[in-house]
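> Each in structure tokens, the structures are laid out below.
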Structure P
Amino acid sequence: MIYGYIRPLYDDETCDQQLKVLSETCQTIYRESHGSPKKRTQLEEMLMTIQQGDTILVERMLALADTTRHLQDILKICEKDGVTIIFRNEKMDSNQTLSLSLQQMLNHYIQFQTDVAKQSAFIGISNAKEQGKTLGRPRKPDINIQKALAMYHSGNFTLHDIKNETGISKSTLYRYLETQDTL
């Protein structure tokens, strides 16, 4: 039996891309409702269901595992159970002897680590938004900005004077001046 496994990822929140890749080949697709590394009930259910000779198909390594250790643990479980895992993007399966150059293998590893970092950042930002936190650098108080703009337009102050008086840096001041010019 060929099982598919998908979950929301930073660049495929709705899993459409993964479904497109797996739907033609898989008899059963396990789909997580979230992209978080915790409480992956569908992954656990799939790992409990698989039997010797079965195949798990995933679009890429990140869909299956969240860390290198997690990937290694899943590979060990599947090897012990006689199950093959196929990673479509990487064009690898867990039973083949790889004839990849060190450069190719490092490229796959680096891409996996990059995907893990992006997924983690995506989840963190989503959680922060749900909690109502504002993202990015805090804005300068409008009073200071208005004072800095007035000082600049008066022509009586240097940029250094403006920064010392208002705390507004040169780049911030210029950014506000540019937005004033476009209004």
Structure Q
Amino acid sequence: MTQHFDDPATCQMWDCYFAELDQLIVPLGEDGRELRDDLEQHLLEGLGLAAGRASTPVQLRDALAKLGRPIDILRPALAESYLSQGAQNFNPVTISKGLFHTLLAGGSRVLAGFAFAIGYLFIAIFVAIAIAKPFWDEHVGVFRYPDGTMAAGFVARSAADEELLGWWFIPVALTLAALIYILLTKGLRRLL
């Protein structure tokens, strides 16, 4: 919409801002296009172009600075979009993107986003431990020490330790990871 501006510097500033915005709104689909139209109209009205007044590059720069960077404006919408998609299709990459944007967006959902991120981190740990079992059989598993205490995961073993699960540790760890993943993702869907 640079036809509103006569000055090339103003046109370039407008085009750069909305080119960055256009790249970011792709995951939002139709909602992103509506948001872009609203931002464009808001800027034009703020500059007085809707009333037919001319604008200078300084006025546009100030208006864009007040509006903020496109990523800062879109981060909450991107977080919600990615989390909704991830909760529907159980895609861990989409969920990770949603949690990333939630944590960086700030606001009231940061605590929930942090809690879900910790939950997904536990899933990754369970999977990593299960994968490590064939390589470090003597140090990965669930162990009982002679004094009755127990430890699970990567453990420095002594000869007196008793391994409780053996090779059953792998399916148990993967099953726990899958159950936690399903529960967290359903909880995420409920939260949204």
Structure R
Amino acid sequence: MTRIGIIVGSTRPGRTADTVARWVHDLASKRDDATFEIVDLADYDLPHLDEETLPSVGQYGRPHTLAWARTIDSFDGYVVVTPEYNHSTSGALKNAIDFLYKEWNNKAVGFVSYGGSGGVRAVEHLRLIAAELQLADVRAQVELSLFTDFENFSVFAPAARQEDMLTRLLDQLIAWSTALRSVRAA
């Protein structure tokens, strides 16, 4: 069965990413073509890049990196839930991505973003990063606006159309994640 990790891309106190990730998980779990698990960056307490060797070497020495690597390696694909901070993604998410290399390779990724402009600028940055990590990013994306998908800019209340967008994203993500399994096996 295809395994998809739903990455909570913020560790900020009072964050919304965990609420959005639970919404993704609740809807995704109704499917029978993959299994889904929430991966919360806050659970890994990753410091700022403290490994002595480059991630592409794959020689991790720190327990937190080894735990993070095992988790990321266990999935076939990912839904990344990202806020938009200052026209980009969160520093915590970028740091977590940068800890690893081969664990991301030849897998698929889709993005659920939120912010004043739906988080689109954060996703544009993440798509560039995904290319370098040999992650296949799917075209469909969920863009949640603080103006229309949140009450008072803080209480998550997605518009009905967002469920259809998430379904499209998951359809593409699962297809690519499943197909790329044979590439990883080769």
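> Out of P, Q, R, choose the structure whose coordinates give Cα extents along the principal axes in Å equal to 85, 29, 27 when calculated. Intermediate values should be presented prior to the final figure.
Numbers: P: 81, 38, 28; Q: 85, 29, 27; R: 45, 34, 25.
Only structure Q yields this read-out.
> To continue, here is another question. Comparing distance in nm of label points 7 Å out along Cα→Cβ at positions 11 and 155 across structures P, Q, R, which is largest? Numbers along the way, then the final one.
Values: P: 5.2; Q: 7.2; R: 3.0.
Largest one: structure Q.
> Okay, next question. Computing helix-only ellipticity at 222 nm (-39500 (n - 2.57) for each DSSP H run of 4 or more, over all residues; to 500) gives -12000 for which of P, Q, R? Display every interim value, and only then the final one.
On the way: P: -16500; Q: -22000; R: -12000.
It must be structure R, since only it matches.
Bear in mind these aren't lab numbers, they're just calculated from the coordinates by the rules spelled out. Not measured: the values here are computed from a predicted model. Cβ atoms are built from the backbone, for glycine too; each structure is taken alone.
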